Structures are given as structure tokens and as C-alpha cells.
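The structures considered in this document are given below.
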Structure P
Amino acid sequence: MNLKLVLSFDGTNFYGWQYQPNKRTVSGEIMNVLKNFVDGEFKLIGCGRTDAGVHAINFVANLKFDGKLRVPMENLREKMNALLPGDVFLKDISVVDEDFHARYSAKSKIYRYIFTTEYDPLMRFRAFYIKGDLDVDLINGFLKVFLGRHNFGGLSADERENKFCTIFSIHISKVGRFYYLDVEGDRFLRKMVRFLAGAVLKFQEGKISKDEILNSLKSGQRVKVEPLPPYGLYLLDVRY
């Protein structure tokens, strides 16, 4: 059987999604709970790896197993949520085709990085505090350079050979005291969205130019941009 799981989690106290021995991870918590409800061996596959501290609104995983469930399928979500910690919530479980793969079947992922102009201790692990407003129109004009297929090696911390990603949409908007940087792409490299968020601030401050970014996207060369902290980043959705 192959089940599709949709969940949300607060990444503050996790070392990311991917299971790591002796470290608290989202997949580790879910697998510990699944042992109570699935007979035999099972495999839990995530739609990607999230860094430590990164949050998710609609993270997708699939669960493959040959044994049987110890509870009716319609009760599984409720039973699991009763045992999962408070910073993980299972939103939906559904039966999918055997060839469905949470990562490789995905057509795109949507991430959001949140900035706030007002420091709030309750939001210190939810949004990145900036001093002063951002020029939304100016930044949206700048963000167009990222659209299309480019080499993002210079704007990531990824060691994989293939550094090319296709960005379908990217824009920034203001909602009250918050700025939302939303980006949709076919794949993302390690820390890539956090580097893009860092580039936004560097451009706003006049410390990096559009030409420097264009050159990096062609050559893969590193630019003078640092990734922003993980706590401002959210995986919003995965499209299949």
C-alpha cells in the first residue's frame, strides 16, 4: 500500500525533516508513531529535506508498506495526531497509486520567506526582523532576473553536481508589518531560498547589482550574499 501524508510542522526544535540518528527530526517523530499502527517494514519518503529550523504548512510524504494497518484507515490520522508531539500535525492521509513518490512525482514546490518590520519576541522564530520598509516595486523588478532556468550554484550551499533549477514565479508583497517573498520552482538547492532572501536585502541596500546576479546565474560563481536564518522560511505547498 502507498499512502500520501500531508502535514504541517513548526521546525524550531527540529534538525529538519530527514531522519538523523540521535537528533530530533520530523520524519523520526512520525516513524516512531507509525510503529504503533503499521505491521512489518515500512518506508517514509519526504518531498524534500528541510533545514533545521525551517517550517512547513503543507509538507508531503508518502508511506509505503506491504503489511497491514492495525487500525481502520479512516481512523489513522486521528490516532497518529493523538501520539504526535504538538509541533507536528497530520492534516490528511489518502491512498495513492503505487508509483506515487512524494519527491520525484512533484512538479513544483512553493516556499515563502517572511520579513517583519516590527520586532516581536513571539515571532522571533517565525519571521526575520528588518529595520525599515522594503521597496516592493523596486524589488519585484529585481526578482525577475531569477525567472527561468539558471545555475543557482552561487546562491546555494548545495554539493550536488546539478545546480540548475527553474523558477516559475517569484515576487514579494506586503501584508501589514510583514513582507512575504514567495517563490515557486521545479527544484531547490540547499539554502537556496534563504540565499534569495539575502539577495533581496543586499539589493535593497544597494550592496549588490542586478548584473552581478545575472553573472552568477550564468556562471554559478558565488556572490557576496549570505543566507538568512532558517526560521523565516516556510514550505507552503507541493504541486503534483
Structure Q
Amino acid sequence: MKYISTRSIGYNHVDVEYAKSVGIRVENVTYSSDSVADYTLMLMLMAVRNAKSTIRRADIHDYRLNDIRGKELRDLTVGVIGTGRIGAGVMARLRGFGCRILAFDSHPKTAADYVPLDELLRLSDIITLHIPLKADTHHLLNRQRIEQIKPGSFIVNTGRGSLLDTEALIQALENGRLGGAALDVLEGEEGIFYVDCRNKPIESKPLLRLQELPNVLISPHTAYYTDHALNDMIENSITNCLKFERTNRHG
């Protein structure tokens, strides 16, 4: 039997089942959750301070103040969906800003103010996604749930693109129901993110539309990408392989 140790990006349940059928064992590699938690806080701050439009104006030497004033985190309620390692890390960072924090998780894992999902959507000024992508979380924020979100709120996603119904998100952004979005992951990112697309057409119409909107930040699935996290991945990959070798040798 062969062995692959990998981060849980770029493969799905079908891939894993195929690997199993041809005698390849696949395992996840853990890495620093601080990388994604830090990045999530950065996206929140950029979203509520209109960083995209501010930077774009400065790039063309337009130094007037934005028409829309920024918001301070201490005045806001942040809803954290998923309270595993990354979600818990986000909440720990948020406490330093003095904002109200609400949490939702089907299996509560930490000390937090847990509320039902519909209540979190109704009360939160920022909603951030940190749950695994599974059959029952695909499009967790679908059209119906997005319509339940407090008007003017922001959505931050550093989890998986398909946790969000992208078309419903775009509609809510275009009609002004949502205040904005900051997305490090996107449905259909495969074959686009991590590729130099400067001289090739982008086939994803949702991506192109989102990038046109002044209140949407897009980054290419880079929240995890730090020196510390990459060192973790290398060390844990080697550890996993050695453990597999010992188990296979004595099994």
C-alpha cells in the first residue's frame, strides 16, 4: 500500500475513495490554525473599513474620503460559524476588540455564546465561516439563509467556497442587502487559484462579477500560506509517513 499525506485542499470524497480502491492511503496534515485565524481578522477589518475602494482610490491618486464611513469592531456583533481550532482562534482574537461574539456549531467545542443558526444570521454584523465542507454543509448559506441575514452585514469566508451559494451571494450584494464580502475561497476556484491567469481568459463569471463589486475582497485561497504553517505541514507529513511505515512494518 502506498501513502499520501496532504492538506485537505484540492481533493474530495470521490478522490479519496479512488485512492483507497487502488491501494493508496490518504491522510490530512495539520498545520498552524493561527495563519487562517490571523487572516480572517485581517479580512474583517478590511471589509468594515472599505479597504478595497480606499486602496484603489489611492492607486489613482484620489485621496478624498470614501462616501461610506468605516465601522469599528467594538460596535459590531460577529457571528462565528464553526468553532474548531480556527473558529476558536478567531474568537480569541476578536475578544481583544471588545465586540459581541455569537457562535454556532452542531457540536460545540469551546466556551462561547452559542445560538441557533437563524438567530446568529439575524443578529450578526459580520458572519465568518469555519466549518468543514460536507454534504450537509454544502451551501449552508443558501438563498433562504442569506435572506435571513441582518441587512448591511458582511460575510467572510476562509473555509471552503461551497459553504456559500455564490449566485445568491452575488444577488444579495448587488441589491444592497449585504454590506460586503471578503472571500479567500470560492466555488469553482479549481484551475484558477494558484495559476497565472494574466494572459488567459477567466471562465468563471461569478468570480469576474464579484471582482467588479467595490465592496467585495477576493484573495486566492492564501489564508494558510505562512512560513510557520508550511513548516508544520512538512514536519507533520514526515511524521505521518514515519508512523505509517512503522505501523505497516509491524502490522
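Bear in mind that the values in this text are calculations on the coordinates, not laboratory data. Here the structure is a predicted model, which is why all the values come from computation and not from measurement. Cβ atoms are built from the backbone, for glycine too; each structure is taken alone.
So here's what we get for this one:
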| quantity | calculated |
| --- | --- |
| Computed -6500 for helix-only ellipticity at 222 nm (-39500 (n - 2.57) for each DSSP H run of 4 or more, over all residues; to 500) - originating structure among P, Q | P |
| Structure from which 21.2 was derived, mean count of other Cβ atoms within 10 Å over residues 120-127, options P, Q | Q |
| Among P, Q, structure where distance in nm of label points 7 Å out along Cα→Cβ at positions 72 and 232 as derived comes to 3.2 | Q |
| Given 24 for relative contact order in percent (Cα under 8 Å, 6 or more apart), calculated: source structure among P, Q | P |
| Ranking P, Q by distance in nm of label points 7 Å out along Cα→Cβ at positions 136 and 160, the structure that comes out highest | P |
